[in-house]
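Scrolling down, you'll hit the structures one after another.
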Structure I
């Protein structure tokens, strides 16, 4: 897609957000900013609406590089758009107290990591609920509808999802069009939920480029059925995560009472 088409898409998404807000009498857009490409693009799209946009850095014993990237992006936003206001809400103490209590019950490391995302969600909704606002999601298509790489009722707990129909590569193209600071464009994707700073690829075992290929291959099968060893492994990884996380990507099951 040529650069001018990406610029057009930027405007289309911002207008979509604006129309939703106007229809529902919303005053404020609230976005958690992690220092990653998805939240950087989403918060910038919100800023471009001209609406009050509250961006929040919520460190929890955070890797300093992630913390700094988040602040760099927030400073860039506030320098360009007067409708953007920022907050740093350090949740480390709250998390440490809760995790200490939960450790008594042998809660797993993964569950504790997801607790970080749920603390952040609660914080964003506290701000949104106090400002006639909504929480704006930052997930992309591969995460939200491919491998389900998000925390249920954590970063998956949002009101609208402006970039959830965009592949990761398309998010990067939007970032280039929006002139997001280069250090964020160059940073390795990470969910920021682990003390060791592990990347998304470390956790999944495949790059987003590879996962996009698998998602596209399933939706639009090619004539070539013989996959090389790596592509076969990527497809196996994609299908494993897709099955394992399907409960996140489908509506909550409801028992139907036959009256």
Structure II
């Protein structure tokens, strides 16, 4: 069984996202520890990229700040290795195919295995092209996590049948970011997913309040929150970890 499944074993999973290196890796690591302390079930770590096409302005800004600060993929691997000394919950990377290609796919996935990364999310990788990475992911025991969007339509069943780790269900069309309301018919999408797989499903994109998290987790097995956390970090910078911990507790409690 995938280690990621353990995040969903005790009720609804709360999955926070953080961009590594914004404002620096020390703050990132401190935020991760606070998130775990306050009930996070799985951590999504963003490796910054210069052209993050799936991201809205909040996470785009975090990517640019991290890159300007000199963060590198090697330094992020070192941070994860250090986090693994005291953190046991699943952790996954979210980045873009070009980051993996430029690092070297084999080298990237073997490094993931060495430091204890459990999964990989590549939002710009079309489902039909996943064979580009899937054999290497399987070789090193890293789940390649599938995304299902409202536009997936006739492909939902097939994506679900082939999914591993967990399914990232995109709540809305467009890029990441906080939304006042989410109007997608998520119930019908989740119904098709449930008919085709037992792999857990978590909903992300646009969730920014405890109420929204509770509603989304009502449809699925968990909720993913990113932009609202990144906004706190942008506001409080090196003083952010305690604020992030409080926010994560409010979201986890809502689930």
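Read-outs: derived from the displayed coordinates by stated rules, not from any lab. Keep in mind it's a predicted model, so treat the numbers as computed, not measured.
Compare mean projected area of the Cα convex hull in nm², for residues 163-218 alone across structures I, II and report the one with the greatest value.
I
Between structures I, II, the greatest calculated value of Kirkwood radius over Cα pairs in Å is seen in I. Consider the structures I, II: one of them gives -16500 for helix-only ellipticity at 222 nm (-39500 (n - 2.57) for each DSSP H run of 4 or more, over all residues; to 500) as calculated from the coordinates. Say which. It was calculated from structure I.
Of the structures labelled I, II, one was used to calculate relative contact order in percent (Cα under 8 Å, 6 or more apart), giving 21. Name it. Source structure for this number: I.
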